[in-house]
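Take a look at the structures below.
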Structure P
């Protein structure tokens, strides 16, 4: 009888060890998934901000080529976002938009050589 009791203790320790390793693996998996998820979100936001900046630059280039504002005050770049042009006193403001990101370029006195990049909102 004594031998049977000793064997059950070993089984109990093995079960406890297996459960501990399982919990540790689950915690590790969840933490890695959380890290990956936040990194992917951050990278997506950064990519949207970059696309918004290039939309503003494309709006400036369109203005430089044509030397006139679009009739709707918006350059639409289909699935890549848009650039909204507004007049602020003597300046032109080109706001590139993509997703939730926005970036601005201001042409002082409508002069392309006096370009100022403003922080996005």
Structure Q
């Protein structure tokens, strides 16, 4: 599952993924994501993967398309996660061709500061 929220007063969105993300989660969440992007014109995205367990098979297929969406909408992406997700963070950077930076879960404040430093 995932949820998308704007950061009040800042051109940033936070995408929190948790549990096992399924294709239906993307189908439900993408219209909300698109609406928030249109309303807030964010420059940065914080992907909070601190409670992420993974993706089901169909969800893994859809996440590729979701990553392609990111490159047209953001200037940089910060990922808040433990080191188990290092390879996934690298793939995110390869697909989006955006500056993507990894931050450990305890460093949320630094992740937000890095996102804001370019805005």
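Where a number appears in this text, it was derived from the coordinates with a stated rule and is not lab data. None of the values given here were measured: they were computed from a predicted structure. Cβ atoms are built from the backbone, for glycine too; each structure is taken alone.
One of P, Q was used to compute mean count of other Cβ atoms within 10 Å over residues 30-37, and the result was 10.0. Which label is that? So the calculation was done on P.
Here helix-only ellipticity at 222 nm (-39500 (n - 2.57) for each DSSP H run of 4 or more, over all residues; to 500) was derived from just one of the structures P, Q, and that gives -15000; the source is Q. A value of 36, 31, 23 was computed for Cα extents along the principal axes in Å; which of P, Q is the source structure? This value belongs to structure Q. Calculating mean count of other Cβ atoms within 10 Å over residues 14-21 for structures P, Q picks out Q as the one with the greatest value. Starting from the value 25: which structure in P, Q was relative contact order in percent (Cα under 8 Å, 6 or more apart) calculated from? The structure behind it is Q. Among candidates P, Q, the computation of FRET efficiency 1/(1 + (r/R0)^6) of positions 22 and 54 (r between Cβ atoms, R0 = 41 Å, to 0.05) that gave 1.00 used structure Q.
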